[in-house]
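K.L.:
Got some structures for you, see below.
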Structure P
Amino acid sequence: MKKIFTNLKVLLILLAIITLQTFVNAQSKVGTTIGQFLKIDPSARASGMGNAGTALFGEASDMYYNPASMGRLTQTDAQFTYTEWLAGISFDYAAIGVKVENIGTFSLQATSMNSGDIAVRTVEQPLGTGEYYSVQDFALGIGFGLMLTDRVSVGFIVNYLQESIWHDDLNDFDINLGVQYQVEPGGLTVGASLLNFGPRASYGGRDLYIDYNQDPSKNGGNNQLPGELRTDAFPLPTLFRIGVSYPYKFNDDNRIILSADALHPNDNNESMNAGAEVILLKDFSIRGGYRNIFLTDSEGGLELGAGINYNTADGYNLRFDYAWADYGRLLKVNRFTVSVGF
């Protein structure tokens, strides 16, 4: 009991620090960064816990929140998540972490978002020209994580990303870095990560080509000189996360995991995520949490989820997770994750 109270004190102190962090250096630069799809949480498990995943570990998609979680994988793990995103947009995420004994864990993750067909409309033809375009986003990342000591893990991921709007696109690279420290085995874990750190990028493509007339006031000039519009370069949505998680074991079959994150983005105010996972009879999970606590003008925030875990006779670990997220006036988002460990 003494250890439990000591860990709870540490947890409360860390939560107080995280809370104070949300009120320091506040800034709001909404709409000033590219790669907004990189901010969509891909894990049904972490989403059900309010997206508080910086100090979580145990499955492949934890690398999204903190690459250091890869160092703590005990086996190879693969996951696929389908998200019914807002406005009928589809969002898919796949991740795999391959555990190599005495070396570390190599990881691969892929993210894809597609708007579907959108009718091309003009002032002259407001009902549509008969043409269609789409917005497509894609990111591919490779990474590595390892245990530096029996309590400290580190990791990194290098991502290539592309955004496409009709005939124009944008290409860029970024890096994710992270560290996790477990205060004691099976106890309090502290994590920190820096995500989407990379150079500015701008759009280019044939939709920016124009016919240019240098001086329309002069007769006889060439009014069809080939020209191209130039777009500004914008930064990526860089995010610094710091979080804690604390598991409490009721008995061998039932336990609870508490988790909280503080978020410091470069394009919005600071906020917090917090949630919990209750594991019953080892194989059933019920989750709840709230995201964007203290964030001004946020939409919704409540997130709920559930999961089931099944170990096969031949050593495979199968998991099925679901999460529901409230987005206020934007309605709701459903996430479905299928996982296999081996």
Structure Q
Amino acid sequence: MNTGIGLRNSAIYKAYDRYKKLVIAVLLIIFLFVLGQITVSNFFTFPQVLLTIKLASLIALFGLCQMVVIAAGGSGLDLSVGYAATMTAVFTAKIMDGKNENLWLAIVVAVAIGIGVGTLNGVLTSFFKLPPLVITLAMANILQGVINVYTAGKNITGRPSPVLRVIAAQSTGICPNILFLLAIVGAIVMIVLSKTKLGLMLFGVGSNETAAYLSGVNVKIVRFTAFVFSGVLASLIGLLLIGNMGIAFKDMGSNYVMPSIAAVVVGGVSLNGGEGNYLGVILGAIFLQTLTNLLVALGWGDAGKWVGFGTVLFILLIVYVSNRRGR
């Protein structure tokens, strides 16, 4: 018995206990690549791994939107991120018109759209106590309606600026440039969340709302800020989407909503709020993209991808609920 207690108190055990979710995510990714290599030729190769991580980058960035909102607690979830990104792409395509000098104006428009969407979501959920799931779903439908009206009866014209194409679609040597962006964003996020007062307040509100309030933290403002951050980031991701694809079209961002939520769950972020490791979200995004690649390679197509995502979410939520009951 003393041996067991000593093992639990050892540095190795503590390190494993702290990072076990990340370890599990890495093992799941390796398992999928090995399974893919067994069933599909040339699935587990260095170029294929790089391509998978590149495609997963956008899921990981959308996952950051979800992680921040979920970490703030209050049953937070943002289902509007896909259409906030789509609206930005559609509205800024003509503004940029393939010119770098117009990029700054496109960024201003993106930030304005993000602030507007995030403010409405944040006010209604944080100050009026309305369910985030309902509010952000309604916002997604409103944005979709606005996009449909804007594009009705006409083609979406315009191209991304060359800078966006370089960042989102091109590579430096063998490494896709968007991976550099993801690495920078990831480093900044992990530093802010773990080393700054802002991160402490975010996790404090999510883990214990009453204790945070008694400590002088404005719970409503923190959760409101989380939704504004999510809206602005989602809108800026819209610029990356058009940079990656070269054109803007309706629904271009909607397919990222479910994967972004799944990436957060796979990454081990508690749906109760109060915690979040962005590295886990990135690994969750890579896992989902690897699963997508495998299902497509096996001939399951788009339908198989969504069945796979749904199955993964279903299983993980069962595990999550079981763990809560076990405590």
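K.L.:
With Cα extents along the principal axes in Å derived from the coordinates and found to be 91, 48, 42, which of P, Q does the value describe?
P.N.:
P
K.L.:
Where is volume of the Cα convex hull per residue in Å³, for residues 130-289 alone largest, in which of P, Q? Walk me through the intermediate numbers first.
P.N.:
Values: P: 187; Q: 132.
Once volume of the Cα convex hull per residue in Å³, for residues 130-289 alone is tallied for P, Q, the winner is P.
K.L.:
Looking at structures P, Q, which one was Rg and Dmax of the Cα atoms in Å, for residues 34-89 alone calculated from, given that it came out as 12.1, 38?
P.N.:
Value 12.1, 38 for Rg and Dmax of the Cα atoms in Å, for residues 34-89 alone corresponds to P out of P, Q.
K.L.:
Name the one structure among P, Q that helix-only ellipticity at 222 nm (-39500 (n - 2.57) for each DSSP H run of 4 or more, over all residues; to 500) of -25000 was derived from. Please report the intermediate quantities before stating the final value.
P.N.:
Working: P: -2500; Q: -25000.
So the calculation was done on Q.
K.L.:
Also, quick follow-up: Which of P, Q yields 0.85 for FRET efficiency 1/(1 + (r/R0)^6) of positions 242 and 282 (r between Cβ atoms, R0 = 30 Å, to 0.05), as computed?
P.N.:
Answer for the origin of the read-out: Q.
K.L.:
With relative contact order in percent (Cα under 8 Å, 6 or more apart) derived from the coordinates and found to be 32, which of P, Q does the value describe? The partial results should precede the final answer.
P.N.:
Details: P: 20; Q: 32.
Source structure for this number: Q.
Read the figures in this text as sums done on the coordinates, not as results from a lab. From a predicted model like this one, the values you see are computed outputs, not experimental measurements. Cβ atoms are built from the backbone, for glycine too; each structure is taken alone.
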